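S.K.: Multiple structures are listed underneath, in structure tokens.
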Structure 1
Amino acid sequence: MTRLAGFILLFVSLYGCAAQQVYNNHVYMENRCGQPLEMKVSNSSNMHSLDRNLTVRAGSRALVASFASYGEDVIEQIPSNYQLTINDAAGSKSIDATQLKQRLAVVEKVTEGTQREWTIREASICP
């Protein structure tokens, strides 16, 4: 009887882990600056630790953060060392984790199945 109970407990535990839903949280920034932007993103994912360099055409959007999640929203996942640097012909602007979270707090989340995305559409990101 003890073996049966142990087997059932093991099966239920494994089933619970396998049934957890994994979400993809993506944060985009739309270029409303009227000219191409060069962006450097650091610590923007829990799936890799690479710094990424992006060129974003006017009117296009770029992926500036991406996190796999078991339910939490992206604001809870942004690490304190997140850094986004935006450059254009006029100058440079940096956005850190706190500033990104503030911007995301007022952005609508769009959900389709396990894909969740936020798009920041502010001209205030322009250098």
Structure 2
Amino acid sequence: MNMRSKYLRFMIEEKEAKKEAFRKYLESSGVLDALTKVLVALYEQNDKPSSAVEFVQQKLGGPSLSEYEKLQAEMSDLQIRYNELLAVHQETCSQLEAFKNTQKEASTSSKENVEGEHPTEIL
């Protein structure tokens, strides 16, 4: 057996080992069992659904295509509302900071006036 043949044999064996490891992973995680049950349920349907993919998605717990589109639209609306509320919040925070600064300045200037006056000037 020449070197090239050994290398090709090694590569094939490595590829087969990866496939086997992946198959064991799918089996141990329950994926093969879940897919088998869904495919059996599809097979046993007297009236086959128009969309086998949607049937499989629903059986695996995912939303239907129409539900998914509805959720996408709702998420988009909520993102817009979030951005609007975030802008209002940021503006309110800016106004609050400006108000605090105004209060500090007013407090500082009134203290300077009181400290600058002599007790005789007050009477």
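S.K.: For which of 1, 2 does distance in nm of label points 7 Å out along Cα→Cβ at positions 32 and 80, calculated from the coordinates, equal 4.9?
M.R.: This figure was derived from 2.
S.K.: Still on this structure, please answer the following. Suppose you compute helix-only ellipticity at 222 nm (-39500 (n - 2.57) for each DSSP H run of 4 or more, over all residues; to 500) for every structure in 1, 2: which one lands on -6000?
M.R.: That value comes from structure 1.
S.K.: Right, here's the next one. Among the shown structures 1, 2, from which was the value 16.0 of mean count of other Cβ atoms within 10 Å over residues 72-79 calculated?
M.R.: 1
S.K.: Now for a different question. Tell me which of 1, 2 gives -0.78, -1.02, -1.37 when you compute log10 I(q)/I(0) by the Debye sum over Cα atoms at q = 0.16, 0.19, 0.23 Å⁻¹.
M.R.: Comparing all candidates, it corresponds to 1.
Any read-out appearing in this document is the output of simple, stated calculations on the displayed coordinates, not a laboratory observation. For clarity, every value in this text was computed on a predicted model and none was experimentally measured. Cβ atoms are built from the backbone, for glycine too; each structure is taken alone.
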